Structure formats: C-alpha cells, structure tokens
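Next up, some structures in structure tokens.
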Structure 1
Amino acid sequence: MELIAGYTGAFMIGLTLGLMGSGGSILTVPLLVYVFGIDPVIATAYSLFIVGTTSAVGAVKNYIKDNVSVKTGSIIAIPSFLSIYLTRRYIVTRLPEEFTRDNFTITRHTFIMTVFAIVMLLGAASMLLAKIDNREDQIPKKINYSFILPCVAVIGIVMGLVGSGGGFLIIPMLVFFGGLTIKKSIGTSLFIITINSLTGFAGDLHAINIDWHFLLLITIISVFGIFAGTYLHRYVNEGQLKKGFGIFILVMAVFIIAKEMTGF
C-alpha cells in the first residue's frame, strides 16, 4: 500500500510541474520522508535530482513552443545555482544531528522539516494571494535585474537547505519584475529549476550514498507525470488549480509542523 501511495505521489510531482511550472518539490520531500522513510538530508538531495530531471523535460517541451526566455533564465540562474551549490556542499551535509541551546534541543530531522514547512507556507501564500495577469498580450516590462538577482541568491540558500526548486517564488518574480508573460514565466521557471536543482544535487555527490535504482525509478514516474501535466494544462482553469493546490500545500505544511513538534 505504501508503495502505491509513493508511486502515485511521484507521478503527482511531475503532474504538478507540468500543470503549473512549480510546486513539484513541495511534494517531493514529504513523500520521500514520510512515505519512503528516507532521512531528510538524503531526501532533499533526491528531491533536487527528481525535480531537476523532471523540470528539464518540461523545459525542453516549453522551449520547443518558444515559451522559455533562455537569456533571462540564464542570468537569473547564475546567483541562485551558486548559492544552492554552496549551501548543499558546505552547509547541509555538515549539519549536526542535534542542535542544543540551554535546555532546548532540536534534531536535524525536525529542523529541516520545519524549515521546509515554512517554505511550504510561503508557497501556499504565493499561490493563494498573488494576482498574476494571465493575458498573453500584456506589454513586456523592463527586466529589473537589480532587484531580482539578490532575491534569487537568497532564495537559492533556502532552496538548497530544503531541497526545493523554488518555482513557486520564481514564477511571480518573473512576471512582476522579469517582464515575462505567464506562459513564458512557467517555461523559464522550469529552465531555472533544472539548472538550480541539478547543480545543487552535484553538491551532494561527495557526501551521501545514493540508491540510484530507487532514485531513477521515482524520477521516471515523475517524468511521465510532467508529460501528462503539460498535456492537461490547456484544459484546466489555472486560477482554480493554483487556489486548490495552495490550500492543499497549506494543510500539508500545518500537518508537518504539528507532526514534527508533537512527534505523533
């Protein structure tokens, strides 16, 4: 039963990325930790590979449709992938098993999952509150790199810590400050997530033992999901989809915080 739930979850990772260009990594870490019982440090590394590889498929499909701004994506990816790589290489793999201060102790597992839940809350807020213009005839704005680049560098540190691609933060930024349409923002987000995630995963290769059979199986299932998602994207109401998914992520975040704080 757990395997069925796990493989279904893997398919949903790709489906979510295909439908919205983000959100897949928000599902990946809880799936790996709570369904497959994988340590959070390893789970965040696996998440980067699964989401990065799956996003690459989506990015190629969007590039063929001219829905990827390679120039904008490449410029934005530089500070984010550097911060993700350095975070994975020099911080995550060196986190102690326990953090102790005075009489307060928190395990590495609880710390990572709590930070991840906070990121999920930000993702839910982005999906529920952001008002993005879906019209494709909107006039492109000048790209505000002076604002975007420092932001994505900081985002990269957080994403490196929790094993997330950060698409739910990148897409609104590309629309509001990057001057891109929503379709081009989704495609460009997948391009950036690919670079960020696979670079971050490379930072883990020296420090963890990887179960390639398991990792590739989950990734392949997720890739099937992104094919389904990109096909179904044309038939769904994007606003309602984001709202529903945002509520789901909000509930998941509250569940994770409650579970980690109470140990139930």
Structure 2
Amino acid sequence: MKTSARSLALALAASLLASAAHAGGLLPEGSFGGSSPLLKGPDVMALLVKKDRVNPTAYYVILAEYTRLPYIPGPERLEIARWVPRLYVYRAEQNGKLSLALKPLRVSAAGEIVADEGYATPGILTLAKKGTLDGAVLTRYEKKSPTIAETVTFQGKVSSTWEDYVPGDYFGSKDSTGGDYTRKDVNTRLSKDKVADFFQKDIVGKFDVAEKAPGLYTFKPKSAAVTGGDKVVTRIGAFVDIVNWKPFMTTDELLLINPDDAKDVGFYYERH
C-alpha cells in the first residue's frame, strides 16, 4: 500500500512539473505579427504557435504571409487578410537559452509528419526575452541552401487563432483577391468523423483525416479511385480562423501546406 501511494505521489509530482514547464515555457501559444523585407504595403507575417503535448521545450509553428486589404486603418482585430500567398510549417525545439531550431516538416511515404531532411540549415527563432515574441527574429532558409532566405522581426499580435479540427462545408479557392469569400459554393465537405470529401475539377474523392501533431493533419485516400490525390496526401493541413471576430461572426479556413512549395497554398473557406 505504501509503495502504491509513493508511486502515485511521484507520478503526480512529475505531472505537476511537466505542467509547470509548459506553463512557463520559452514560447507563448498564440498568433503573432511580424515584418519582413519581402512584404509590401500593409501585409504581415504571422507566426502561429502550439505547444508540443509531450515535450515542454518543443512547439509546432506555422509561418504565414497575409496579404491585407489596404486603407483600412484600425485596431489589429479589424485588419482584414484577403489571402495567404505563402505557408511554412516547423517543429521548434529549444537549442539555447533564448533560441529554438526550426525544423521544416513534411509528410512521409507512410503518411506521418516528419522532419524534412532536405534542408542544409534549420531555421532559427531567437527571442529577445523569454515568454514573448516581441523583438524576436526568425531566420528562414530554403531547401538545400545555406544562404538566409528571409528574416522576420516580430512585434505584437495578429487576430488569428489556430483551431482544432472543424467539420463542415468548404470551398477550395484559387482567387488571391479574396473574391470567393462571399460566394456560397461548396466543393469540399469534412465530416465529424474526420473524412474529407473533395468534389473539385482537379481533386475528387474521399480521404481519412488524421491529426499527427497538435493542430496538424494528414489525408489518406479511402480508395485508389481518387483523382488528384497528390494535391492532398503530400500536404499538411491546419484549421485557422485568419481574422477571428468571435463572438460576432467567424469563418474558419482549412489551409493545406505544401512542404515543397510554400507558394502552392491550398486555401479553403468554411461555408455556413
């Protein structure tokens, strides 16, 4: 009885320590805004952060470029993003007192989310202070290149939220002006039991959806009869409310990230 009680106490202590480590981690969860020399006008780089559920010093992050409607002054919550022309996804692992290595992710042949070994140099996120992204600098590299491709400096937040799985009707859009936002068409359905049904010109068929990392999803064809499966099975999916106006209104977006081409974004509007 004493042994069981002692084991329970040790397990509880370990759990509390892990929870404390998560609570006081190097990075906060949330969505943060940054500037880059590659941006134009009111556009912004957004960094979305989720903690690893097991390792308190690791995180999953999405780096996204938002093109915004011009000439709409106001608080961040009212800034309207019309498109996402670039998407990157990483696992961030602490490698210094105020720094994290950013390991690009891809989908393996077995359908798992794994580190992409094709990068000569991982990205680096260097913080100015623990627990905040204000003043942090992200250094990004392209595949097979040791040359810095982009630096992003963060200050403040964006109004996006990285959501869990959101079932419902969706419209896959290719209109970078954001003009499809108000349309009512549907060409994709996601069921509550995590099946994605695509009925588009270039993608037709059903796929099982699986969460392989916090907030990151893969797609497995339910049959060999699917069309355009290469545009889905190699992608990493994430559900994001890009401009979160809850509780007044909301439209979530399903974003399909192409690990081989950041500009090949799968953009799906939720339909109500």
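Structures 1, 2 were shown, and Kirkwood radius over Cα pairs in Å, for residues 152-239 alone at 14.5 was computed from 2. Out of 1, 2, choose the structure whose coordinates give semi-axes √(5λ) of the Cα gyration tensor in Å, for residues 40-111 alone equal to 35, 14, 9 when calculated. Going through each structure in turn, the value belongs to 1.
When mean projected area of the Cα convex hull in nm² is calculated for each of 1, 2, the greatest value falls to 2.
For structures 1, 2, which has the highest computed value of mean count of other Cβ atoms within 10 Å over residues 88-95? Evaluating mean count of other Cβ atoms within 10 Å over residues 88-95 on every structure, the highest lands on 2. Computing relative contact order in percent (Cα under 8 Å, 6 or more apart) across structures 1, 2 gives 17 for structure 2. With mean count of other Cβ atoms within 10 Å over residues 120-127 computed over the structures 1, 2, the top value is the one for 1, the highest of the group. Given that helix-only ellipticity at 222 nm (-39500 (n - 2.57) for each DSSP H run of 4 or more, over all residues; to 500), derived from a single structure, equals -24500, which label among 1, 2 identifies that structure? Structure 1 accounts for this read-out.
None of the figures in this text is laboratory data; all of them are computed from the coordinates on show. Owing to the predicted nature of the structure, the values given are computational and were not obtained by experimental measurement. Cβ atoms are built from the backbone, for glycine too; each structure is taken alone.
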